[in-house]
Structure P
Amino acid sequence: MVARLVDPLLIILAGPTASGKTSLSLHLAERLNGEIISCDSVAVYRDMEIGTAKPDKADRERIAHHLIDVVDPTEHYTAGDYSRTGRAALGEIVERGRTPIVTGGTGLYLRALIDGLFVGPQRSESLRERLKLSDKKHGRGWLYKILMRLDPKSAERIHPNDKPKLIRALEVCIAARQPMSHAWEQGREALKGFRILRIGLEPDRDYLYQRINKRAAAMFQNGLVEETRMLLEKYGDQQPFDSLGYKQARALLRGDYRELDAISLAQQGHRNYAKRQLTWFRRETETYWLHGFGDEARIQKKAIDLIDERLSESS
């Protein structure tokens, strides 16, 4: 086999929810003979369609997509799982002579794919149960307070209400006897063999929030509550159903909220998530930021220009 003289190009599309990443990824895939790797921690679950805003069936048939509908909601899926399957998909795409395009908004998954993961302690159900009981006993914010004391650097990157991530961070701190942020710096194996071009989408904040509000409301109008009812009947109450949209739809089914209140809470949750996504991705170096939505022709042209420039550097 003849060795490659130049590493293949890997395009990363990042940005907040509703910024048009899917539209831009489809446009680039068509122009570049590409295949898309989803980087979304909820889109990996089967049967969760409306609340995840997955590309529709026609788009998935037109352009090959990877890491969508990977596991059932009953299964435990981690950033480590994503890193392994994502890297395997990258290799297969390149072997077919196509351009890999990673697109999504889950910062931890993207970091695991590109930078690698530390070899952390195994999942401990007994420790996790003790942490859950402690949280229940002491009330809201307790786990976050403990993590701030044990590992403030990790706490800065985790939302105070994100219990699964708080529990995992505390599990690492306690079992490994060191902060998770320290463990992250040890033994990670970064992705090699690619020229990486990071493109970030950063639309005007007010227009972004308008899109988020419209999309969240449309999810309810398009059957999110019915989909959530089906998921609960099929799988029971599972951790993925705590994700935005599904969480509010589930509460609506329980009678905790009226529909308008559930929609409003989902909209607020998505807006808050967008803020956190931008904060996360802003920490990533060597990102070319495009100030607009991914479905705008001018933004698509700028992205193509960036790619052409990167490709010309190796010609």
Structure Q
Amino acid sequence: MIGEQFVTQTVGFIGLGNIGSRVLVHLVKAGHDVAVFDLDQVAVDRAVAAGARAVESAAAATAGSDVVFLSLPTPSIVDRVVEDILPSASHGLVIVDHSTIDPSTSRRLALRAQEFGASLLDAPVSGGVQGAEAGTLAVMIGGTPEAVQYVRPLLDTYAAKVVHVGPSGSGQALKLANNQITATNIVALGEGLSSVVAAGVDLDIAVEVLSASSANSNVLSGYFPRTLFTAERPTGFALDFMHKDLGLFLDAASQAKLPTPVTGLVRDLFSIGQRDGRGEQDFTSVVEFYEDFTGIRLQTKENPK
């Protein structure tokens, strides 16, 4: 258990969405017996085809496992699943929660896990679908150093950067800030790029110059070329999920009595995106708010498809 060298070959994985379905592939390839559960049978079938083993419940994914991974969409679902699996937990179980939820829920669930002799790490990830597929995710972790050290060999199968941020809740606090900053950057870029193309500047030239200037960011030079600037605009991270994360950030900031005028405005734009039916589209589709005004689509000639 914790404090010993990691030797188990059986782990549980609950939640097979865009991130979880790709992370578990790396665990399987590393030789681990991965017991998976999800309410989506299609996702379960894909996991089994990748070499995982299907079980009938979240509790069954926990039984016989020393480590259980969660990758779930909302705090309430994480709460319910943790309560479901703790009675099945072996002493010393480590729950690695890759979901993005609020820090207060993570702290409460970590204390709850201790009542069963288990540990819970809040371990949200960054890097999206591409990072999960490539095994290059960044993982920011809140929890005890002992639990982090214990699961580190597993995390290293799919993460390029693993950082122990601090005590329980710290990982979630940093992830929410990451998403708030990213969402703000997307909105600012959408406004700025729309202004220059409306003024007659060629979008490709604008992107080339800004990518070499102080306005450059990973969003502009890395993410937009794969999403917003293309014809298809594939979904890597849904607008609905970013809207949820901005709400969690605002709630946490409110608890800290921190004024958040920027985030409030940004979330309003994501709310407009939901109203306009873009909730399941990529979160960069929030920029279409500006396209509706200019009548100009932000698609570069370098990304015709």
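What follows is calculated from the coordinates using simple rules that are stated; it is not laboratory data. It should be emphasised that the depicted structure is a prediction, and the values quoted were computed from it without experimental measurement. Cβ atoms are built from the backbone, for glycine too; each structure is taken alone.
Things to note:
- Structure with the greatest value (metric mean count of other Cβ atoms within 10 Å over residues 94-101, set P, Q): Q
- Given 29, 26, 18 for semi-axes √(5λ) of the Cα gyration tensor in Å, for residues 62-237 alone, calculated: source structure among P, Q: P
- Looking across P, Q, the calculation of distance in nm of label points 7 Å out along Cα→Cβ at positions 38 and 222 that yields 1.3 traces back to P.
- Origin of the value -16500, where helix-only ellipticity at 222 nm (-39500 (n - 2.57) for each DSSP H run of 4 or more, over all residues; to 500) was derived from one of P, Q: P
- Of the structures P, Q, the one that 234 was derived from, the read-out being volume of the Cα convex hull per residue in Å³, for residues 174-261 alone: P
- Parent structure of the calculated result 2.2, given that distance in nm of label points 7 Å out along Cα→Cβ at positions 102 and 126 is the read-out and P, Q the choices: Q
- If relative contact order in percent (Cα under 8 Å, 6 or more apart) is computed and equals 14, the structure in P, Q: Q
- If FRET efficiency 1/(1 + (r/R0)^6) of positions 30 and 286 (r between Cβ atoms, R0 = 25 Å, to 0.05) is computed and equals 0.10, the structure in P, Q: Q
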